[in-house]
Structure 1
Amino acid sequence: MEKKDPLSNTLDLFGEDLAAAAEEVDEIPPEATRSLLRVREKLLGFEEAGVQLSEVGQVRFLLQAATDVDALSQMYIGWQPWV
């Protein structure tokens, strides 16, 4: 049995719960499947371009996204992180 980190184990549990719920409704919503897959890809370091980033690359990508002026300009004005 492959040893996984706790976050991956939790993600696996969500997938198992989704599969169990699908037995009751006969179908897994495609959005749920896509969302779980995207979370797993992000945990492995894959971003939109399909390139796997190193840990340092992931940190750089997140810092760049967090400080992107275009994204910050779209932030809700009522959100007050300094409070």
Structure 2
Amino acid sequence: MTTVGEALNRRSDLQKRIAQLEERAATDRGLFGRYSRSEIRMVRQIRVSDVQGEVDARAKEQRELDNDLQEHNWTTQLIE
């Protein structure tokens, strides 16, 4: 692991990125309601499954980083 400060910054960045990706996926999931055939059809610009896969990968990375930070917290000796 790198320094604790760098790990905390990375965790914060991952949290922000995950939130952005989840918002993007949620927005694109809801685009496909049409009342009649004369209405403009909305077409997805991204594949939601690809975005969800990236969310899953980033969430896994965040969990692993959290585990490393927790391990560091348990194994570090306090200065008395």
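One of 1, 2 was used to compute relative contact order in percent (Cα under 8 Å, 6 or more apart), and the answer was 40. Which one was it? Corresponding structure: 2. Kindly point out which one of 1, 2 the value 1.8 was derived from, the read-out being distance in nm of label points 7 Å out along Cα→Cβ at positions 15 and 63. Label of the source structure: 2. Work out which structure the value 100 belongs to, where volume of the Cα convex hull per residue in Å³ was derived from one of 1, 2. That value comes from structure 2. Taking helix-only ellipticity at 222 nm (-39500 (n - 2.57) for each DSSP H run of 4 or more, over all residues; to 500) from the coordinates of each of 1, 2, which one would give -19500? The read-out comes from structure 1. The greatest value of distance in nm of label points 7 Å out along Cα→Cβ at positions 39 and 71 among structures 1, 2 is that of 2.
FYI, it's all coordinate maths here, none of it is from the lab. In this text, all values refer to a predicted model and were calculated from it rather than measured experimentally. Cβ atoms are built from the backbone, for glycine too; each structure is taken alone.
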